[in-house]
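Quick heads-up: structures coming right below.
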Structure P
């Protein structure tokens, strides 16, 4: 199963779900896809979509997932890699009105550069990232290595409330 996490931002992230739908139609993705869509309203015959689900249920989906594809939110990334999951992260971008700025690009770059996740900067890279994930072995995440992300998390939570 592939789990898609879009967080709880008020802005839509249709761009990612449209690409997932396309990859399902092209048979690049041939397994069940479950989406926690937050405030992104999207309908698909190919995916099981929930707006928001209780934390315990979300963690259950994370445990069962073979791959997690997420937006560039610190919480979604950390909660997934702490479970030892393969993660592909796609930052929400300001130019598409998906967030108020591009801070998620830096978050994704940090985790990707340190081999915790597969980070992509362009949605066109998603197919290759999914193929790469089959062989990808994520580096074990240790919170002390990323203590500066506490500050990023605080800033991100503040930005999300604006």
Structure Q
């Protein structure tokens, strides 16, 4: 079970394991604001609420612009594991402007790609191949991207993630 962590300003920070959430609560570094009903956690002679959402007791400032690092997994996830050229299932990524021609590892220059299209395109640009991109590659946005671990969210997190959006 995972727990959503909010800072004192109710901004979602991250998602942590149940064990980490319990350590924060037991050390009085966080308070439980959403919990599982009728399922307490017993620790010695004390009972604690099983946390779903916790809030830190002191404010943790979020940087104004979190820059998401570009990763292979992130590009595939952003493009929903669909090839940017043909729309079939993608397992690789492709540099739109090849690295050998100065193409960078940026969100705008990378697209999910199927193995067939990746091999056919090789070291050429889509224009040289006569291909069009099905999507416009750009950096991902939204709470699922800014809050680490929130892509598989618990329905009880929705009101707090909506505040961040």
Report task. Please state which of the structures P, Q yields 0.75 when FRET efficiency 1/(1 + (r/R0)^6) of positions 9 and 73 (r between Cβ atoms, R0 = 35 Å, to 0.05) is computed from it. Result -> Q
Query - Origin of the derived value 0.95 (Cα Rg over 2.2 N^0.38 Å; candidates P, Q) - result: P
Requested in this report: For helix-only ellipticity at 222 nm (-39500 (n - 2.57) for each DSSP H run of 4 or more, over all residues; to 500), the calculated result is -11500, so let me know which of P, Q that is.
Outcome: P
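For mean count of other Cβ atoms within 10 Å over residues 49-56, the calculated result is 11.8, so let me know which of P, Q that is.
Working: P: 11.8; Q: 20.5.
It must be structure P, since only it matches.
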Query raised in the report: For structures P, Q, which has the highest computed value of distance in nm of label points 7 Å out along Cα→Cβ at positions 81 and 113?
Result: Q
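Here, each number is a calculation from the coordinates, and none is a lab measurement. Because the structure is a prediction, the values reported are computed rather than measured. Cβ atoms are built from the backbone, for glycine too; each structure is taken alone.
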